[in-house]
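What follows is a set of structures to go through.
What follows draws every value from the coordinates through simple rules; no lab data is involved. What you are looking at is a predicted structure, and each value in this text was computed from that prediction instead of being measured. Cβ atoms are built from the backbone, for glycine too; each structure is taken alone.
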Structure I
Amino acid sequence: MNRSLRRTFALALAGAATAMLAACGSGDAAGGSGDVLKVGTLTDAPPVVYLKDGRFTGFDNELLRAVADRQGIKLEFVGVEFSTLLSKVANNQVDIGSSQISATDKRRQTVDFTNGYEISYTSIVGKADTSISGIEGLAGKRVGVVQATVQDEYASGKIPGANVVRFPDYNSAFAQLRNGNLDVWIVPLDIADKYIKNTLDFPQKVVVQRADRESPAAWAVRKGNGALRDKLNTGLVSVIEDGTYAKLHQQHLPGSPLDDSFKPKTAK
């Protein structure tokens, strides 16, 4: 074999090896040894997901860390807006979406979900002196929601005549409620409780709350990534059974009931 042919053959082998590596890298992320999976989450939705002292924390993220630890998965958290989170999961920009995401049938068209890890409650919150007492009083009212959340879907589909105002994040929506540009806002109950407790100079009350048992909170993964989904589900069972889930729930969500399905079997 002459030098030119040897060089051509070597280049062909290198190209094949590169293609094989690329194919491996574009496959389903399962969080194997040495892998670092990217988690998309929010910065401003305490107590479930938020940024504190440079660390992404909150119930959802600390629970995910515990699950990942059981399964030997390494995580890297990045901040995103909720309206882009599921598309980033679907397009492989992040491996996992963690933000108290309600696993609705509509969202399952875009991404896959793990088993549910929390029963969410939607709440409608207004100023303490609001005369609004139910959804029937919201016709013509300015109702704030975070764009693309189930609260957005609820306001748009279940509250006839409401003037739905959409925001990219919770802080922006709350600021408009506080300065009088909104009549109410609709948020998960845990988040509502946190804002109510942390802003005593702006008295608020929950006008309506409803349980979303048909679409529990779950982590989102790319469609077809069954290996990662199964690993997270297995880890979730482990942290429920050893009591870690209950401890984290009490730490981050002390005002929310612990559903029987998330208690260790010996504690039921």
Structure II
Amino acid sequence: MSTHEHPRSLTRVVVDAQHLADLYRAPEILRVVNVWDAASARVVAELPGTRAIATAGHGIAASFGYPDGEHIPLERMLMSVERIAAVTQLPVTADLDAGFGDSGEAVRRAIGVGVSGANIEDRLRPLAESVEVMRAAVEAGRAEGVAFVLNARTDALVRGGDRPRDESIADAIERGRAYLEVGAECIFVPGVLNADETRRLVEGIGERKVSVIGLPGALTAAEYEALGVARISYGPMPQNVALTALKRLGGSLLADGVIPEDTEILNNF
């Protein structure tokens, strides 16, 4: 399918955004298995439990040979996102890193390729500056006529350095509340969170207003759901698992192995 022949209309993005917001607000936690290209998006979209597609910025960058952290040009990132949106009818929420220097413009261009929501990270910049980054993203959606679903990420935990964990949790709550005030739908707090920390974040930020990542050592999706979390994603981990499988298969084949008989043909575009 050519993305240029079958772009999502603005009307469709508007509808997708409302659907995506409803998924965040529902009592059931939104589980998203992050994808990084059209092939992975199609595989995940066809799983019965998939209700939305979320891209992994790290994964897309790696697929082009770039390190994480906005080293990939926005144009190339959005090219992949557009191809991902073209192979599914589900709402698409994109990882837009820290906004590529202009969060409003990044959102405007993302809407143009069929995106109805996004993660944008604060990188622990000063709070006032971070609030403006999030505000610009939300207002760009409004200017396009889209209630853009911003999952505002705070790096209060992952960039907190040596400060006490309690201070980082308190910072995440302060930042989360500030981002909600300027129109974010949810607050993404990456890091391995235990039950007590998760409960504090939900109490401080709001029920169904906290988004987490399912890293090794984290709670299960059901456990986070019971604590009032809105969304769980997995970042670059699905790609890492896929590449680990490729590495193991490659080693087997180079050692005179064979392709397993139960292998499915999943990339038949």
key: At a computed -0.24, -1.22 (log10 I(q)/I(0) by the Debye sum over Cα atoms at q = 0.07, 0.16 Å⁻¹), which of I, II   = II
inquiry  = Looking just at relative contact order in percent (Cα under 8 Å, 6 or more apart), which of the labels I, II belongs to the structure with the highest value?
reply    = I
key: Of the structures I, II, the one that -14500 was derived from, the read-out being helix-only ellipticity at 222 nm (-39500 (n - 2.57) for each DSSP H run of 4 or more, over all residues; to 500)   = II
message = One of I, II was used to compute P(r) over Cα pairs in 5 Å bins from 0, in percent, for residues 79-150 alone, and the result was 4, 18, 30, 23, 15, 7, 2, 1. Which label is that?
response = II
request  = Can you spot which of I, II the value 20.5 was calculated from, given it is mean count of other Cβ atoms within 10 Å over residues 135-142?
outcome  = II
